[in-house]
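Some structures to go through are shown next.
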Structure P
Amino acid sequence: MLRVSCQEHATFTAAEPDPQYCSDMWHKGVGYNSSFQYQKEYDTLKAYVEQCPLDKNSFRAFGSTTNASNGLYNNGDTIWAQYRDWLKKVLYNNPDSLYYCSDLLEYAGSFEFKDELGNTPNLKTALSIMRFLADSSHCSSI
């Protein structure tokens, strides 16, 4: 077991993932995009982040899950509030700045759409988060 503490954030314990399992899950998830299977892409990559948060590709999954959310949105399925809640839930599962900043970037973008709860786009929130990311020395690589 690996015990990780994110600066002032919650401390958690995670089992080190099997690298081959995580790699297979990552490739399976992104593979669904080429055949426009957005729900499978979304579900698989969410599971990948939850089960393999410390994997080297975990930060990349946030952009792919947003892409899948966009695909679902274009097909008439709106899941932005659900996606936003999930992004908050997994925000501190990896202490790496790239993971944290990538999650927050996609979280900001989730406010650009009307969600399934009827909430209209909230561009002020999106811009505030993006300003935070731009001002953060930890997020200069995104």
Structure Q
Amino acid sequence: MESSEALDVQKKHVSQVLKQLADDYQQTRDERRALALAGSDDDIEFTLLEELELLTVSIRGLGLQFASSTSVNDSRETVAQMKRLKVFDVPIVAQFYFDDSIGFDRLKLYISLLDYLRLLVLEYLEVSMTTESVAA
């Protein structure tokens, strides 16, 4: 497969995951509401929902940029940023996700998909950077 074809396939894949992520977000509304009503520990800087919103804005934003553009601004910096955005490196997210004693299955599925999108974007960047260096 030509490198431009591979990039097109990758962009389509990222677009599909973005759509699924948006759909899944809507389906988590009741679970997010239940978490918000349950309150939070005053000793933490950000609640689970706040951490998820921060991750979502960053990861989804970069995914949207890649799906809708032909080039990536400052690919190396973006790769570094995406590597720092590891969803399961956020303690409150990991604790929630891996706690089998609680439900929230839709929200946990959403978290998995969010991290999957991050990995797809990283792959897209690597393919894009390889294509750019070969073309140069």
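Each reported figure results from applying straightforward, stated rules to the coordinates on display, with no laboratory input. Values in this document were obtained by computation on a predicted structure and should not be read as measured data. Cβ atoms are built from the backbone, for glycine too; each structure is taken alone.
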Out of P, Q, which structure matches 43 when relative contact order in percent (Cα under 8 Å, 6 or more apart) is calculated? Q
Structure responsible for -25500, with helix-only ellipticity at 222 nm (-39500 (n - 2.57) for each DSSP H run of 4 or more, over all residues; to 500) calculated and labels P, Q on offer: Q
If you rank structures P, Q by distance in nm of label points 7 Å out along Cα→Cβ at positions 80 and 104, the highest one is Q
Upon calculation of distance in nm of label points 7 Å out along Cα→Cβ at positions 88 and 112 from the atomic coordinates, which of the structures P, Q produces 2.1? P
Can you tell which of P, Q yields 15.1, 42 when Rg and Dmax of the Cα atoms in Å is derived from it? P
